[in-house]
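The structures considered in this document are given below.
Just so it is clear, none of the values below were taken in a lab; they were calculated from the coordinates. Quantities reported herein were computed from a predicted structural model and do not represent experimental measurements. Cβ atoms are built from the backbone, for glycine too; each structure is taken alone.
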Structure I
Amino acid sequence: MSSVFSPRYTITERLLTNIKQINILVENLNHRNFPKVVQFEFEKTAREVSSFASTSIEGNPLPLTEVKKILKSTPHHLRDSEREVINYNQVLADLNDKIKKEGVSLSIPLILTIQKGVTSGLLPKQESGHFRKSPVVVNDPRTGKIVFIPPDETDIKALMGDLLNYISKKRKATDHLILAGIFHKQMVLIHPFSDGNGRTARLATKVLLAEMGLNTFNLFSFENYYNRNVSRYFQMVGEQGDYYELERKVNFTPWLEYFTEGIIDELLRVQKILLPAAAAQNQLTSYQQKILDFVKVHGSIRDRDYAKLVKRAKPTRALDFRKLVKLGILTRKRKGPATYYIQKER
């Protein structure tokens, strides 16, 4: 195995501009005081989108509509495709909670825990939560031909330790966006697991992004950007050839530019939806807020439910529902006595 990890990259004008724009967007979002109901809904939506996109990248056939149904009501007999989605969503939810409550730092044990979570029930126990113990190759999914040979299994622990040591040593001197991007690509190249490498790398990268101070980390999904053009993602994050012949030649610059562009794209998408939603939320009366609090707990609300919460005439209650629909916060379902309202999907 070669010496200490020292990635090659250049801080181009394009990369520097991307980093500056991300910092401005992050500062904007971090300084906004979003109502709790807005944050709750967007966090739930971000997990759904991330769970769909990250598993879809790896070939999971389930569409987003089906993913949302599965996460809302877990089927009794899970197919592997369904378990993949549920696993990813659960790991992401657990990471979100830990980041909010106590903070999380990237480490080998955390990476192993993430991989164990995303592969739970999908791999033999000796392969879930453990580095691989046998050689693997990466094939081109279109042709089936071998395009990349990862490092030997005997070098995995040392290579991953070396990568994390590099991240730790460079934290104060290097922008966290660059470190997160370098970590993501290098972990994909090391390919430390028999399965779950991509999903684990993307979740671990999210931890690094959260550590950089992105308080709205749980409201966006960079996996969504990658999934819109999977071929380009694989082209940018991967390499072709033998790891040992490439390790000193890999140029991380194109990937870092692409990586930061993906974060900008997702932050802009979230900002476009989140700011109007927060503004609309701030227009609400205490009565209308009661409706949303009820929906948050129960998933839907009918007029008779609302009538038990407030002392308001039926026409006034109807106006409250109408305003929430007009603001794009609720969606009306069915007609007449069967009418009920649910949170509008983002």
Structure II
Amino acid sequence: MTLLVTGSAGHLGEGLMRQLRAAGRDAVGIDIKPSEFTDHVGSITDRDFVRRRMKGVRSVIHAATLHKPHVATHPHQHFIDTNVSGTLALLEEALAANVESFVFTSTTSTFGAALTPEMGEPAAWIDEDVAPIPKNIYGVTKLSAEQLCELFYRKRRLPVLVLRTSRFFPEPDDSIDVRNGFSTANAQANELLYRRVDIADAVDAHLLAVERAKAIGFGRYIISATTPFTREDLPELRRDPAAVLARHFPDAPALYASRGWRMFPQVDRVYVNARAREQLGWTPKYDFARVLDALRRGEDFRSPLAEAVGSKGYHDAVFEDGPYPVAS
């Protein structure tokens, strides 16, 4: 079964292609950029290119996107062209080629303003039932692409699963306060508690989605490391997340102190992956408990796949004030 991976030069696309090739799977990678994992260079906005690449394909993982780091550097039309029109071209050509399953990589950024409660309010408990409130063109176009995917299932019965992934990139945070106050490893370890997923787990979720799409038909899933937090923790997470952390992991304060690490001063949201674990049979391995195990052993808490893919950056240009310019 040939599996088409879009965005094969990106973080997730490369991770998928590495895993598929290692398993001896028949996979084809496409991207606008050449790479070791890109078999054909071209744009998903080029209908003829998409049609040619779809021949013999049985499943599609659509990971290509313009994403948040491009909001300040690309016009809105580019987001519509790539994220909406490109997704439409892939869906239509997949349908014409009798593709059996389609997996769309979306983002927790579609939740937008729903992720940040008012000051004094508890942290937000984010599951698939929370209504998205996109706050930039990235969120708007990814949500629009999700809706196209649902339409193609409802009207044409193309099995499509949407995976709303949380952060999995290794680059430093876009927030200057986080970069100045926390090492990258410290910040990303903190995030695994509530808003991050290791790329190896993200890849596993996508491959499980390919297998489960026909049986499920259509579904949306949050793909993030399993949180140890509960609904009862939400008020205190806004006030004193270090205390909540120590309650769940009593040895965490000492392990953190040995590295000069600390918890964030507040947590504003908690991503909940229960539906993905239940319906996809997904079991993410790289959670916060694994972080602490790695600290005890003096090892890197990231997966070997995360280390292999490494940092790519988001632009050809290098910016002085962060990994990418943040739109106001």
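Table for the structure above
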item: Which of I, II leads on distance in nm of label points 7 Å out along Cα→Cβ at positions 23 and 239, largest value; result: II
item: If distance in nm of label points 7 Å out along Cα→Cβ at positions 95 and 175 is computed and equals 2.2, the structure in I, II; result: I
item: Comparison of I, II - label where mean projected area of the Cα convex hull in nm² is highest; result: I
item: For -19500 (helix-only ellipticity at 222 nm (-39500 (n - 2.57) for each DSSP H run of 4 or more, over all residues; to 500), calculated) the corresponding structure among I, II; result: I
item: Which entry (I, II) yields the derived value 24 for relative contact order in percent (Cα under 8 Å, 6 or more apart); result: I
